[in-house]
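Quick heads-up: structures coming right below.
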Structure I
Amino acid sequence: MGKVKLTLTVDKSVLEEGRRAAEQRNTSISRLVENFLAFIANPVLYCFGCGKSFKVKMGKSCPKCGWVKCPKCGSCRCSLTEEAAVVAYHLRQSIEDLTSGRVS
C-alpha cells in the first residue's frame, strides 16, 4: 500500500519534544505517528501468561473478569495473582489514557 501525506496540528513544544524523542529512538515523527495510528486501529497485546502477542480482535472477553483472554493459552486476569493484576490494571490504564487522549 502506498504512503499518503498527512497534515497535523500540534503544540510547538510537543513537536519539539517528539522530534527529540524520535531522534533518540533513531526514527522519524512520521514513523511514530504511523505506529500509533496502527496500534489504535488494530491493537496488539502481550499475554500475561505465555508472553505471546495477539491482536485484541482475535481474543474473546472472559465472562468472569472481563479482560481479553489470550487466544493461544487462554490466560486472562483470572490467571494472575492479586498483586500482578493490580500492576497489569495500572499499566492498562496508562495505555488507555495515552490512546484515548486523556494525557495532556
Structure II
Amino acid sequence: MLEETLFVMLGLLVAFNVGHLLTLKRCETALYALTIESKALTDFKPSELIEQMKEETLDLVHDVMGQMKTPSIADHLGGVVAQFAQMRMMRMLQSEGMMPGELDFEPPAD
C-alpha cells in the first residue's frame, strides 16, 4: 500500500513539474514578444516620421505645380460664358417660381 501511494505521489509530482515547465515556456514566449515590442517602441522616432511626411508632401506639391499650366484665353472666355449661363439660369428659376426672387433678410435696427 505504501509503494502504491509513493508511485501516485511521484506521478503527481511529475505531472505538476510538466505543467510548470509548460507554463514557464508560455511565459518565456510572452516575455520575448514583449521584449521585441518594447525595442520597436524605443526605436520609434516621431521626428523622422514627420520629416519623411514633409518630404513626401513637398514632392507632391512640386509634382502638382510642375504639371500646372498657365490659363489661356480660351480658359478665360469659358469662365465668362459660364458666368453668363449661370446668371441666365438663375433668372429663369426666379421667373418660374422655383427660387425666391428677393431675400427676406432685414438688417438689424440700430
>> When helix-only ellipticity at 222 nm (-39500 (n - 2.57) for each DSSP H run of 4 or more, over all residues; to 500) is computed for each of I, II, which one produces -14000?
In response: I
> Out of I, II, which one gives 2.1 for distance in nm of label points 7 Å out along Cα→Cβ at positions 47 and 63 as computed from the coordinates?
Replying inline: I
> Can you tell which of I, II yields 10.0 when mean count of other Cβ atoms within 10 Å over residues 31-38 is derived from it?
Replying inline: II
> Who wins on FRET efficiency 1/(1 + (r/R0)^6) of positions 7 and 39 (r between Cβ atoms, R0 = 35 Å, to 0.05) among I, II, i.e. which is largest?
Replying inline: I
> Which of I, II yields 523 for volume of the Cα convex hull per residue in Å³, as computed?
Replying inline: II
>> With Kirkwood radius over Cα pairs in Å, for residues 15-54 alone coming out at 11.7, pick the structure among I, II it was computed from.
In response: I
>> If distance in nm of label points 7 Å out along Cα→Cβ at positions 23 and 87 is calculated from each of I, II, which structure is the one that comes out at 8.7?
In response: II
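Throughout, read-outs are computed from the coordinates displayed, never taken from laboratory work. Just so we're clear, the structure is a prediction, and the values are computed from it rather than from any experiment. Cβ atoms are built from the backbone, for glycine too; each structure is taken alone.
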